[in-house]
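FYI, it's all coordinate maths here, none of it is from the lab. Keep in mind it's a predicted model, so treat the numbers as computed, not measured. Cβ atoms are built from the backbone, for glycine too; each structure is taken alone.
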Structure I
Amino acid sequence: MDLVTPHFGLLFWQVITFLVLMFILSKFAWKPISSALKERESTIEQALNAAENAKIELANMQASNEKMLQETRLERDKVIKEASAAASAMIAEARDKAAAEGARQLDLARKSIETEKQAAMVEIRNQAASLAIQIAEKLIKKELSTEATQSNLVAEYLKEANLN
């Protein structure tokens, strides 16, 4: 049983050794260890703060990016609407110009047709008159080829002239 129970002398020297070791450690080791632990703790705290700030900044950037994206979408929609309106206006203007040009061309064609019609009518009248004169001339030459028929025709015209 002697092995299990320590003696007073052994216990005394163990306590003295422990206290000397504690003194030496507190004098030379505890301060650097505790300062290293404090430095490590402050470094970790700064890293956590920096991470939190980065997280907040990232959230702000995402919000800013989302806002810019929304503004860009609105601007894009506005530009598309303006382009669509301009295209519609250009199409309407072109349609109006085409209709006006078509009406002008139709009017010119009608006037040209009317002019040609009048010219044709004048030409037909002239040809009809010329033909009538030629026919009358041939008839008169044929009927008045003898002197007797000419005298009878003059006498007949004189009778009619007196009656009127």
Structure II
Amino acid sequence: MSGGDAAAPAQRPRGAALPVDDSIFFKLVRVVNLTARPFSESIGRAHHLSLNEWRVLLVLANHPRVVGSEVAALTGLDKMTVSRAIAALERRGRVVRKVDTADRRRMLLRLSASGERLYERIGTPAKAREQSLFRGIDAADQERLERLLDRLIDNLLAADGVGA
């Protein structure tokens, strides 16, 4: 090399490094990031809503009267992240907590009227994003992917010692 050229990085044997660009795991992460990008860049900013708050909002819209630990299980987010998201949603009047009459130690969560309106407003572009994600993928392949993703989730929960 000539004097000013930086040394080229040494090439590792293919099996020696963690696979990145061509690994299924990395591609799953990339799909999540690419799917979430428009949310973070426009929808979240316009509605003062973080991506994690949106994820919690989605769960509460589809599973009213759950507790925070159930939201964490359904989203795959850690309990502290869910707790922060719930607190932020509650501060903005989007979530309501209510004591569970069957177990007074539990706080049940549901969307407020404001949270429901926000869910409806944001849900339409989110559904359109989902449809664009699956464009050109037939129903059989989507079902197969869903089953595979369920197996991956089950594997991760089992590896973490969590019941599915």
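The table below gives the values:
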quantity: With distance in nm of label points 7 Å out along Cα→Cβ at positions 32 and 144 derived as 2.4, matching label from I, II; calculated: II
quantity: Distance in nm of label points 7 Å out along Cα→Cβ at positions 48 and 120 - structure with the largest value, from I, II; calculated: I
quantity: Structure from which -34000 was derived, helix-only ellipticity at 222 nm (-39500 (n - 2.57) for each DSSP H run of 4 or more, over all residues; to 500), options I, II; calculated: I
quantity: Which of I, II yields 0.95 [FRET efficiency 1/(1 + (r/R0)^6) of positions 88 and 128 (r between Cβ atoms, R0 = 41 Å, to 0.05), calculated]; calculated: II
quantity: Structures I, II, by Cα Rg over 2.2 N^0.38 Å, for residues 64-151 alone: label with the highest value; calculated: I
quantity: If volume of the Cα convex hull per residue in Å³ is computed and equals 210, the structure in I, II; calculated: II
quantity: Top of I, II by mean count of other Cβ atoms within 10 Å over residues 56-63, largest first; calculated: II
